[in-house]
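Each structure below appears as structure tokens.
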Structure I
Amino acid sequence: MGARTMDIILRAQGVDLFYGEQHAVRSADFTLARGEVAAIMGSSGSGKSSLLYCLAGVLPPTNGSVSFDGVQLSALPDTELSALRRERIGFVFQYGELLSELTVEENAALPLRLAGIDKARAHVIAAQLLGRLGMGDLLRRRTSKLSGGQSQRVAVARALVHRPDVVFADEPTGALDSTNAAHVLDEFLQLARSQRTAVVIVTHDAAVAAKADSQYTMSDGVLAQRVMA
């Protein structure tokens, strides 16, 4: 517990989020250590995705605070907040959200290119990571020609290629069949842990949550940490 307390990368305290009169997140407290995998489990409409986007600095909380590596996100100008999300955070979405006009390799290399890394080097790094995900033979393929499992592997590569501090994953296997879901999740978490990238996974699936180091449940906007056996 002591080491975890000293090595917190993300902390939320008393986070509320309102959409008009709807109280989507209610006084949520959350901590994430470097390299930790945390799962937030809840049904549709429970507020888990809203909390995820507050933690990622995409949505400002109505009340409370979110700090990333000791810096309160609300204190950052928009340009610095955008740079933090671009350089130190990764995202994996349920449906990949890949750019169909780009190849597999170009999609995975995108965070490196946005960080100013030259094309040749960015593509080498992306190709190496894609190879570890079993996508090495499909580097030049357009993403519109991929299966669901292949698309999510590219999304995982894009999220991890710049070695971010935290990846936020919103139902990352929700659109896959159970076999593909298990394989993609295992590959994702193995890679993240190998580079000590922390992960926050939002899911409705207990099997996905079981892979995490810590588990939370969310219902009607209320977050509660589960005691791990």
Structure II
Amino acid sequence: MELCVMTFNIRHGKGMDGKVDLRRIAAVIKQSGADIIGLNEVDRYFSRRSHYEDQIGWLARELRMHHAFSPSVSWRAKQPGVIRQYGNGLLSRYPITARQHHALRAALGMGEGRSVLEAIVSVHGQPLAVYVTHFSLNPLLHRKQTDFLIERLHRQSVPFLVMGDWNMRPGSRPWQRMAREADDIWKKVGTGSGDTYPSLRPRRRLDYIFVSRQLHAAGAQVVTIMPTASDHLPLKAVLRLG
């Protein structure tokens, strides 16, 4: 059984032309053919910059997918009962049977909060653990954030995949720690640099898909369908499930 997964930092739908347009994001996802998509920099009623849209809800309705959300930043809104949020999202053609949100708090003065979205997706009855995260821009926090994620993976009893913008280079110490726990899809089956940022002239590999060794990587590619849709290009992989 083959499964197509993708990670995509959507920058709250803001394209390289400065316009916020979720329809472009939806078009990229639809044309990619991905079954499970991890999203970074997703707004949920966050601010005027994204028209106070529930972006993960809108994308799920537009693409007819199941969804989950993990806030990294939460602020109270003026409207009663509304919380302004920004964080990570998950879209899936398959049912999401469980979900958890884990906050990764930054030390004072060391940048915004981050989070890990942990979910179980039922792929034709087979459970698959999916983790979506967006690590800090501050390299001093990468070790702590990686340690937390690995600790969660050690508790996992089913095959897993980890997706997201890690804001680090391959070969860095946190990357090496993660690579001892799971396979970096691009290192395993990718061809070329795998650079995803910036989208128009990519020269850095910041976006990663790691998989447990129960999963077989059949292929990987950087998706160049619509480079103007965000400042990152999506990374896609085909997995074979036993």
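We did not get these values from a lab; they are worked out from the coordinates using the rules stated. In this text the structure is predicted, and so the values were computed from the model without any measurement. Cβ atoms are built from the backbone, for glycine too; each structure is taken alone.
What to note about this one:
- Source structure of the calculated read-out (P(r) over Cα pairs in 5 Å bins from 0, in percent, for residues 126-173 alone, 5, 18, 29, 24, 14, 7, 3, 0) within I, II: II.
- Read-out FRET efficiency 1/(1 + (r/R0)^6) of positions 142 and 166 (r between Cβ atoms, R0 = 30 Å, to 0.05), computed value 0.50, structure in I, II: I
- Which of I, II yields 17, 49, 29, 5, 0 [P(r) over Cα pairs in 10 Å bins from 0, in percent, for residues 78-181 alone, calculated]: I
- Computing relative contact order in percent (Cα under 8 Å, 6 or more apart) across structures I, II gives 30 for structure I.
- When helix-only ellipticity at 222 nm (-39500 (n - 2.57) for each DSSP H run of 4 or more, over all residues; to 500) is computed for each of I, II, the one that comes out at -11000 is I.
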